[in-house]
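Structures given as structure tokens follow.
Readers should treat all values here as calculations from the given coordinates under stated rules, not as data from a laboratory. What you see is a predicted model; the values in this text were computed from it and never measured.
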Structure P
Amino acid sequence: MLHNVGVNADLPEGTRRVAAVLTAAGHPHDVVMLPVTGRTAQDAADALGVELGQIAKSIIFRRRSDDVAVMVVTAGDRRVAEGKVAALVGELARADADFVKAATGFSIGGVSPVGHTGPTVVVIDQELFRFSEIWAAAGHPHAVFPLSPDELVDLTGAPVAEVTA
């Protein structure tokens, strides 16, 4: 059973941070806690009863020139083409779990597109626009929130690009 939660609920710290950002932005939907982990896009899709592509998965890279986190928010049924992202933002390197946590404040499996604790370059995959409703992680493997692709652009201020294989 899914349940909506507010900003002041007993939530993990990262999820409280995401909920606060959504509230401040006037986002019309609450964070939802899944009864099972949403650590993978497939897990989240199964728990929500939606298509895999509706899961807005956050893939983090490390930009070589300045060690800034680069996050690609892509459809759960797509693979990011690293070369296409690098052409937009500069040469990339893989980001390990420690880098992701230090750069964004979130652990892998719960990286939200909003509420980062450090500077992050964000790029949104145009493939998300196949759907009117998508679901993004909300700072914890059990926490997600619904939004439209346009709301994702509004919340992040990120450009939309073709970044998948």
Structure Q
Amino acid sequence: MTLRVAGMYYQIMEGRGEDIHLLSLEDLAVWERGPQLLEIEQALLIPSDKFVFIMPEYNGSFPGILKLLLDNSDIKKCWWYKKAAIVGVADGRGGNLRGMDHFTGILHYMKMNVLYNKLPLSRIREEVSAESQWLKPATEAAIHQQIDEFLKY
């Protein structure tokens, strides 16, 4: 569901004419500072000024593979003084609030500026259809508001 939500964010932002890239950590070797991570750094992380992190809840926080990406990348070049928006995705009712708070603390430590409007997407299977459509107008409006704010940020 997280990748589906990320794809929906991508479509919205691309539809607004933004130069945007979608990076899924699925099947990427970011657990070490190897050739694949170095390529991702050069192609996407270093040149980018803004990041939208869409992350699932995992054991009350966020997945370790995301932390490994941060830990093994060149922190100064990839993250310092850049901007971030955070979206939590969960089947439960919290929308990964703990994970978003935990991740915010890590991003602040890495000298990133985090948009105040962090969006928890709870009970995600009731929010997104199998055809990747938002099922609730209020959720779709909140997403568009977050994107608007982030693009101005």
Structure R
Amino acid sequence: MRIPIVNEKDEIIGYKEREDRNPQDISRCTGLWVADKEGNIFLAQRALGKKHDPGLWGPAVGGTVEEGETYESNILKEAREEIGLVNMSFNFINKILVHNCVAKFYSVVVDHDYKFVKQDSEVENIKWFSREELNKLLEEKPEMFQKDFKKIIELFK
């Protein structure tokens, strides 16, 4: 599938097949921050077979916007596919440049007992973290998390 290649202002400058991207190419990405009413945070560990960041923890949902998609349609699709999150409205938080992506981040609050269904090809593990537990892990074991995760988490404080 082709993906839009953009500049730092998020203007489309071309399209490439996903596997044909160069390291300097900037694409469009989405991410979803999932929390419950008590402030716990739901994260996903990337599948061990992923090309980028295998086995690392990050936002509950993440995706690359494909040709013909919007940021909004992509995050809805990825939430459904990756963790089985459906029939929810997401709140736009911010758009930042991270991981050679112009990334739009969204958030949603769900019940702690929501029945998530992970997509094994994309997600190795899913788990709720308390704020305290997450902060401690980020301090003591930052290698567990995707690059720039500390930058991303700042959007949701």
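Of structures P, Q, R, which gives 43, 22, 14 when Cα extents along the principal axes in Å, for residues 18-65 alone is computed from the coordinates? Comparing all candidates, it corresponds to R.
Looking across P, Q, R, the calculation of helix-only ellipticity at 222 nm (-39500 (n - 2.57) for each DSSP H run of 4 or more, over all residues; to 500) that yields -5000 traces back to R.
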